[in-house]
Structure I
Amino acid sequence: MYRYFVWLKTNPTRTKYVTEQLKAFPEQPYNGIRLYYTMNCYGDYNLALWFEAENQDYANDFVEKKVRPIQGVLEAYTVPTTPIKEYIKWK
């Protein structure tokens, strides 16, 4: 399994709408994907997701087909992550 952060820049007038769309995602919003968090962030990006994918193709498809098309998403910056130490045991 692979884990990813996706940092989102949004149109300031659509941030609330994008937030609602992200909140509506189920834990498994796409084949091979499991969401851990959707979150607000501050600075250069407005929102973020953290998820696990069975492989890179599932990760790319999820971002391209489910996240980027949300009205108000201006940029999606996807970052693969590698855990150093796990403090929480996920399901």
Structure II
Amino acid sequence: MRLAAFVILCLAGCTRFPEIDAATDDVARDAPYVELVPLNRITDQAAPQSQESAETQETLEARAARLRARAARLKQAGLSDAERNRLQETIQ
């Protein structure tokens, strides 16, 4: 069964599609293939990525420190029994 499905799919891939053939004009059909070039030639021509400024780096580090401190406070903060029961009732 799987083999039959595989063969049918392979044969369907060889089908001609008249709508696509009709949509392609003679100029495009007769045009040469594009030149394939190594990827590093393309990436070397790309605009260099912007470098992070020292200010940006400091801002990110400060924010990360604040988030770590907040996470530590949240880990230490526990729920009271009443809060835990209310949360469990809400979940169920």
Have a look at I, II and say which one yields 5.6 for distance in nm of label points 7 Å out along Cα→Cβ at positions 28 and 68, as calculated. II
To which of I, II does the computed value 0.25 (FRET efficiency 1/(1 + (r/R0)^6) of positions 4 and 44 (r between Cβ atoms, R0 = 41 Å, to 0.05)) belong? II
For the read-out FRET efficiency 1/(1 + (r/R0)^6) of positions 36 and 76 (r between Cβ atoms, R0 = 41 Å, to 0.05), a value of 1.00 was computed from one structure; give its label from I, II. I
Which one of I, II has helix-only ellipticity at 222 nm (-39500 (n - 2.57) for each DSSP H run of 4 or more, over all residues; to 500), as calculated from the coordinates, equal to -21000? II
Out of I, II, choose the structure whose coordinates give Rg and Dmax of the Cα atoms in Å equal to 12.7, 38 when calculated. I
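A short reminder: the numbers here are calculations on the coordinates, not readings from a lab. Remember, it's a predicted structure, so these values are computed and weren't measured experimentally. Cβ atoms are built from the backbone, for glycine too; each structure is taken alone.
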